[in-house]
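Quick heads-up: structures coming right below.
What follows draws every value from the coordinates through simple rules; no lab data is involved. Since we're looking at a predicted model, the values are computed, not measured. Cβ atoms are built from the backbone, for glycine too; each structure is taken alone.
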Structure I
Amino acid sequence: MLEEKVLQTVKKFDMLSFNDRILIGISGGPDSVTLLSILLSFKKRYNLSFFIAHLDHMLRGKESNEDVNFVKNLAQELGLPCETKSCNFTKITRKEHLTLEEAARKYRYKFFLETARKFKTNKIALGHNADDQVETVLMRFLRGSGLEGLMGIPPVRGKIIRPLIECSRTEIEEYCRENKIEYRVDSSNKEVVYFRNKIRLELLPLLSKEYNKNIKDIILRLRSIISEVSVYLNQETEFFLKKVAKRENPETVIIDLKEFSSLHPALKGRIIRKSIEVVKGNLYSISFKHSNEILKLTEYQLGEKDIYLPDNLMAKKIYNKIMIYKKRISKDQIKEIPTPWEYDILIPGKTEIKPLGMKVEIKILNSTDIKYSLNLIRKKSKGKFLEFIDYNKVKLPLKLRNRLSGDRFYPLKMKGLKKIKDFFIDNKIPKSYRDLIPILVDSEDQIIWVVGMRLDDRVKINSDTKKVLRVKIKIKNIFLQEYF
C-alpha cells in the first residue's frame, strides 16, 4: 500500500512533526496530486494544516491555463487556501541568459519560499519521486558532477520535504488508477528537446533493454552508497575547515596553505568548495573546473596569482594563503586608478578621495589631550586606520600618495632606515596591492605613516609633545579591506 510506504519514508527522514503547516507544490500531474492525497491521509495522525501553491510556466498556452484552473478547483473542493502565480519563462530565459530548466528551477523555488512565508508554513512538500531521482543522478553524471551532485535530490533540505522520493512513477500512477484520482498530463514531458526528457524517454529505456533491466535500482543503490560516503566526508570537511580556514568577514575566507597542503586530496577540493559556499551562499555556477583551478593555484610556487570566478567572486594566492572573496573593486576599476597618485589633505578637516574610496579626517589636539591620545594608542586594537602624530615633527601641508621608487622610512619599533619595497616584501604585501596602499607624507616628502601598517618612528608622540595630529582614514570598496 503506497500510503504505508510513504509513511515509512516520512519517519525514516523525520519529515513531519505534530502541528506542521505544510505548503504543497501542486502542478496538477500524478505525482503532486498523489502527494496531496497521501498527506491528507496523515492529517489526523500529525494534526497537519495544508496550503496549495501552483506556478504557471506559461509555456503551453491553453494547456497551462487549464492546469491553473484544475489546481484552483482542486483546492476549492478540499477547502484549502491556494496561491497561483504566472511566470513568462520565455522572456526570463532571454533576459537572464538561463536555460529553461535553470530558470524554472530558480523561480519555482523562489515562489514556493515566498508563498511559505505568506501562509506562515514551516514545511514545503514537493512531489519528486524515485524515477526523478534516477534521472537526476544520470543527468549530473553526464554533466561531470562530483559526489555531491551524484547524491541526487535530497529527501529533506531545510523546509523542503519530498515524501514520494522512494516511490516509483509506476506505483504513483497505479495509486491514481486505484483511487480514481484525476490528474493533468503535461504534453511537454514527451518532447525530447529537454535533457531530462531525453534521459527518461531514450537513455533509460536503452540501458534497461540492452544492458541491465534493473538499471534504475542499480542507480538508486549507487546513489545511496555515495550519500553515505559523502555524509562522512562532509563531517571530515567541517572538522578540517575550522583548522585550515578562517572567515575574515562575511565576504572573505582565507585558507592557510601550510595546514591545507598536508590534507588528503579528497578533502582539499571539498574544503575549497565549502569556502566558496561560505562566501557566495551557494554553489550555483561553480563547477569542478573552478575548484580544480583553485587547487592548482594552491600548488603555484610564486608570490601571487588570481582566478576570476562566476558571480563576482575571486580566488587569490598570496604567499602561503588562498583568499576567496567577493570583489569590491573590479579589475577594470583598478586599471582606471592612475599611478603615481597624490592628494592634498585638509588640516584640520575632512578630505574625500573618491577614486580610491577613501575619507581622511584630521583633527588638531592641544596639550591637554596628549594624555588621552597616549591612552588611545595603548588601547587601540582596531585602529589600523587611526594614528596620532606629533604636530611639530612634520612639515605641513600633508599629502596622501602611493609608493614611489626609492621610498624609505624609519618604521616604528624597528632599528634603522628601511626601503618601502623591502618593508612590503617582508610583510608579504602582494604586488597588486602595493600601489593602492596609502602613504602619508609631509611637504618635504618625508614618510609619516604607511597607512594600516606602520608609523614612522620620527613622528611618534611622547610626554614632550605639545600638539597632536589625530589622523583617521576610512577605506571603502578597496582591496586593502580584503588584506588588512
Structure II
Amino acid sequence: MRRPREGATGRARDASGYRIGVRASRLLLLAAACGVLLGLFGPVAEPARADSERVVRVGTEGVYPPFTYRDPDTNELTGFDVEVVRAIGEEAGWDVQFVEAPFDSLFPALDSGRLDVIANQVTINDERKARYLFSTPYTYSHGVIVTAVDTDDITTLADLKGRTAAQTASSNWAQVAKDAGAKVKYVQDFGPGVALVAQGRVDAIVNDNIAVLDYLATSGNDQVKIAGDAGDEVLEQALAFTKDEPELRDEADAAIQRLTDDGTLARISEKYFGADVTQREGSTDVAVGASDARSRWEVLQDTAWPMFRGMLKGTIPLTLVSFAAGLVIAVAAALARLSSIRPLDWLARVYISIIRGTPLLVQLFIVFFGLGQIGIKLDPFVAACIAFSLNVGGYAAEIVRASILSVPRGQYEAATSIGMDYWQSMRRIVLPQATRIAVPPLSNTLLSLIKDSALASLVLVPELFREAQITAANTFEYLPLYTMAALYYWVLCYLVSLAQGPLERRLSRHLA
C-alpha cells in the first residue's frame, strides 16, 4: 500500500474534522462557479433592430375588463385600452409589444426601464404628474362606490369615514378612499376586492364606473351593488411615460389627435361602451355588456390548456434552472463555510444570513426592479432565475454542509491513509455519501421552489398561476380556477416526489 503523503493526516480541520486548508485551487473553484453563473444569468443584450423600427413596450394588466383582458374565444389580449394603443401605434409608426403584469408592478417596471408606456386606465393626478409624463386623455370616467346589496348606510364618500375599503395599492382609487377617511385594505386587482365586499369582509370598494358595470354584467353577482357616486369629479385617464421620454409622449399626443379627428377613438369606444367615453360629456351614458359570458365548466375547459402551457414554458424551466444553479451556489457556500480561510467563511455566513433573513419576494423585487433602476436591466425570466437560485443556494448551503459533517470522520481518515489528498477524498468518498444524506431535505427545497415559482408572475414572467389569475380576473371564478391551479402544482410535486425513492436507493450504494 502506498504510504500517505507527509502531513496528510495533520491537515487543518474544524471540530468535526473537515476544515479546508489554504489552497489556490479552492479559490479557483469558487471563481469558476461564479463565472458559470454570470455566463448563464448575465444581462441579455437586445437584438439589433433596424433604425426605422421603433419597438414600444406597453405595460397592461390583462385582467381589467373591458379595458384590458383576454378574449375568451382566442385567449388573445384585447379590450378598449389595447385597441386604443394599437391604433396609436399604427398611427405613430410604433411596433407595439404588450407586457402583461399586475397593476402594482407596472409603475416599478416603467421606472426600471422595462416598459416604455403604461396603458391601463391610469388616472391623471398631481402626485403622478410630478413623477411621470402623460399623454392627452383618451378616457373620461367617474368613480362609484360598491357595497354589499344589504348595505344602506354607505352612499357617498363621506359615509366611508371609519369604514374599510378594498383597493389596489397603486391605483388612484386607493387615495380617493383614504382621503374620504376609509381604512384601506390592499388587494392585487379589482376582482378580488369586489369579492371581499360580497363576502362581507370589507365594507366597500371605490372604482371606475365602467369597470364596475362590466363586472356586474359579466359575473351576474347579485350580492353587490353600486351604492352611489364617488364624488362629482370627472376623471381623466391617459398613457403614462417616464420623464425622459417627451418625444414618445409627443408622438402619442399627435396620434391621439389624428385618431380623434377621424373618429377612430369614438368608434372604438362605441364598440365597448355604447357611448363615446373619449369625450368628457360621454362618460355618464355608458352601457357595458358582459366581456365574458361563458359557463363555469367552459371557463375551466378553456383555461386548462393555457395553464398547462404556462407550466411547461414557465414553471418547469424556471424551477429546473434555478434549482441547478442554486445547488452550485449551495455547494460553493457550504465548502466556504467549512474552510479555514476566514474571509471565505465570513462571506458565506453573511450570504446565508441575508438569504435566510429576508423574504423571497423582496429578493425577487430587488433583482428585477431594484437593479433595473441602476442600469442592470435583466430579462424577467433571467431575473427570476437569479433570485430563486440565490434563495435556493442560501437554504441548501446549510443542508449540504450538515450532510458533509454527518459523514463519519473515519471515512475521511481512511481516505487520507491510502494517499488521497483532501479534494480526492471529498470527491470520491465524502461527497457521494453526503449526497445520499442530503436528498430528502433537498427534495423539500425543490418542492418549495416549484410552489414559490408562482411569485414570478409579479415580475412579468408568464407561468402557471399567472394564467389562472388572468382568467379568474375576467370571469370571477376564483374558487374553481385556483383549485385547478393547486391541482396542477400538486401533480407536479407528486411526480417529483416519486423520483425521490429511486434516487435514494441508487445513491445508497455509496453509504459505508
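Starting from the value -12500: which structure in I, II was helix-only ellipticity at 222 nm (-39500 (n - 2.57) for each DSSP H run of 4 or more, over all residues; to 500) calculated from? Matching structure: I. Here distance in nm of label points 7 Å out along Cα→Cβ at positions 88 and 168 is compared for structures I, II. The highest value is that of I. Looking at structures I, II, which one was relative contact order in percent (Cα under 8 Å, 6 or more apart) calculated from, given that it came out as 11? Structure I accounts for this read-out.
For structures I, II, calculate distance in nm of label points 7 Å out along Cα→Cβ at positions 80 and 96 and state which one comes out highest. With respect to distance in nm of label points 7 Å out along Cα→Cβ at positions 80 and 96, the highest-scoring structure among I, II is I. A value of 48 was computed for percent of Cα pairs over 34 Å apart; which of I, II is the source structure? It must be structure II, since only it matches.
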